[in-house]
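Pasting the structures in now, so scroll down.
Nothing in this text is a laboratory measurement; each read-out follows from the coordinates by a stated rule. These numbers were taken from a predicted model, which means no experiment stands behind them. Cβ atoms are built from the backbone, for glycine too; each structure is taken alone.
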Structure 1
Amino acid sequence: MNSDTVKANEKQFFDYVNKRDTEAMDNWIDKFVADDFVNHNPTFDIPNNREGLKEMFRIMFKIFPEFNISIKELVFENEILCFRHIIRGVKDNEDINGIAMIKFENGKITDRWATTEPI
């Protein structure tokens with residue numbers, strides 16, 4: 001997998017998120033997330049699978065209408081994408097720093113780990 005392509009593709013997903021384009025998000029997830037995907041740190045009490053990933057963002061949109069994610073550093077190596085992101089529009093408008101690690105197999109996302117904390 002080409003590092004620049006993977007990074008651009010991830011940024012495209014978060015562009016859909018920030019625009020609340022749920023149809024494009026769902027299509028992206030269906031295309032790039034494996035059927036046996038595992039979200040190791042799901043937010044909320046949702047399934048840790050691909051459909052749960054879709055649900056997680058929809059819940060965020062309802063709870064936090066100003067929710068926005070800015071992607072910062074991205075590193076792709078050995079089929080692992082790591083990135084730092086800033087989440088705005090949640091928790092008393094306090095910015096939240098996040099780190100995510102995304103594992104790929106055969107060009108599809110198979111695993112996600114993420115953590116966040118206030119800046």
Structure 2
Amino acid sequence: MKVLLSSIDWEYPKEKYIPKPALWDLEDREWLLALYKSIADGIYLEMRIEGESQEALDVFRGILIGGGSCQQITLSDEQKKKLWLYKEGDECYSQDDLAYFFMNPKPQPDKFKEENLKE
């Protein structure tokens with residue numbers, strides 16, 4: 001049950017760029033706890049999530065809504081232009097209008113094949 005996460009935490013870099021996604025294994029309890037805690041503590045400004053399976057997306061959605069106290073929202077056109085990691089079609093979640101999480105609602109199993117995870 002894996003996800004790819006692109007994130008901007010604490011503050012935006014001086015120059016706009018899209019961070020390279022990091023692979024997280026939600027079946028690893030230590031990783032899961034670290035992820036849960038970092039979202040609950042509000043260290044992210046933006047995060048984009050892609051899941052290997054529907055189960056991975058559902059678990060992550062639970063983290064956002066439960067631990068992160070996020071609410072699903074619809075972005076305005078102005079927000080879509082301003083936010084760095086949003087892609088058309090993403091589900092959008094807000095954490096008190098301070099952090100935004102964007103989830104591709106469709107599983108992306110091909111992105112998790114070993115040959116696609118290499119640089």
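Points to keep in mind about this one:
- Among 1, 2, structure where helix-only ellipticity at 222 nm (-39500 (n - 2.57) for each DSSP H run of 4 or more, over all residues; to 500) as derived comes to -8000: 2
- Answer label among 1, 2 for the case where distance in nm of label points 7 Å out along Cα→Cβ at positions 72 and 88, calculated from the coordinates, equals 2.1: 2
- With relative contact order in percent (Cα under 8 Å, 6 or more apart) derived as 29, matching label from 1, 2: 2
- Label whose coordinates, when volume of the Cα convex hull per residue in Å³ is calculated, return 94 (choices 1, 2): 1
- Computed over structures 1, 2, mean count of other Cβ atoms within 10 Å over residues 80-87 reaches its largest value in 1.
- Value 1.8, calculated as distance in nm of label points 7 Å out along Cα→Cβ at positions 40 and 104, assigned to which of 1, 2: 1
- Origin of the value 1.6, where distance in nm of label points 7 Å out along Cα→Cβ at positions 24 and 48 was derived from one of 1, 2: 2
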